[in-house]
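All of the numbers you see were taken from the coordinates with simple rules; none came from a lab. This one's a predicted model, so the numbers in the text were calculated from it and none came from an experiment. Cβ atoms are built from the backbone, for glycine too; each structure is taken alone.
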Structure I
């Protein structure tokens, strides 16, 4: 199963643009969860698309800019045409994610940082929502629906793990790609050269330095005297590498 399979099957009952948006935004959430960078924007886009999906299933059309909180708050009494699983359960879970997105800062700092369990809850909730929409959409082929739901429910395997103040990047990657993923996990912060070497101590110092120089020449990283940071193009390149690892 792949994300293309999800889009194809959802497009049989949803507007094709909605199906693509829903799946692509979910994949983006998965990627951010793997790298520990889940933020407000991606959550907001996913929940907004869920509202549009519910509108489409209810009325055959959807608002380009829906009033997300108002719709989710009032759908129970306003849309009896929808199945209860979607009208009540899905709507309430989506609203809880939207509330978390609005009332909490997913990426905050402090002694007791709730960002980790905020992130885990938000992603698990989005997994449930997409799984429920798939179950509702694919009624004729239970085996197919089950396979797609299993794909959605695959646990996140971290691309980057924090261990004792260093970050370890997983995957069979070149030095350049490992650097992109590592710097992505720090973005938008710059990373000191010596900290990069600590995290990538399985690589030779010369290989790291040469690869950083190549990335700089390609304008994928910006460097100062002692630090490196992804450029916009570098961020895009790192995102592509991470997608290759998780899809």
Structure II
């Protein structure tokens, strides 16, 4: 049993430790497709804050992760988040949720209404998190690259959620196209920022999601005879491959 924390700092250290392990477990699940060790519904730990920051006494314990992507207005608002770990975790939670829902859609021919409702809730959460994504932190060293990478993960979450429906829903396709275009702009920014090795795997996963959508979109454009647009996407694919090839650590799951 872990002893009770002696003060605020030690309590926050415990919280940081939990989320650090949870994030590693979630990242492994995203790469391998295996289920996480802890169900989202079992997570009630508060989001991490700076070590000397006091978590409000009126903090209501609840399902931290589930409520975040539940789609209710205000629950995915990130505008007040200032800790890079919190921003990374929340972005990853949305990506993990999107991946689960995408797999669920691909496994059935006629999705039930409950699955559509979960998809809509996650879409609302991603939209709110994107609108309220913290500004002004990307230029603060040394964590600026972590913030940019978290934004890339949020964009990947939107693509992951909608790519499985892009062929049948114009709205989903448009959301994927917009998120992929923003992702390309982030690739240009990250090229000039030092990225810690600890998030290279996550960035590789983000780019893989963008690449997979572009491959499918390019194929669709070729079938339609829209060769100019297909060539433009080909240029984006080449840029993504170049960026991924520059990652010094290679993982089999991310091989091109």
message: Looking just at Kirkwood radius over Cα pairs in Å, for residues 5-76 alone, which of the labels I, II belongs to the structure with the highest value?
response: II
- request: Identify which of structures I, II gives the largest calculated value of distance in nm of label points 7 Å out along Cα→Cβ at positions 53 and 125.
  value: II
message: With distance in nm of label points 7 Å out along Cα→Cβ at positions 29 and 229 as the yardstick, tell me which of I, II scores highest.
response: II
- prompt: Thinking only about Rg/Rh (Cα atoms, Kirkwood Rh), which of I, II has the largest value?
  reply: I
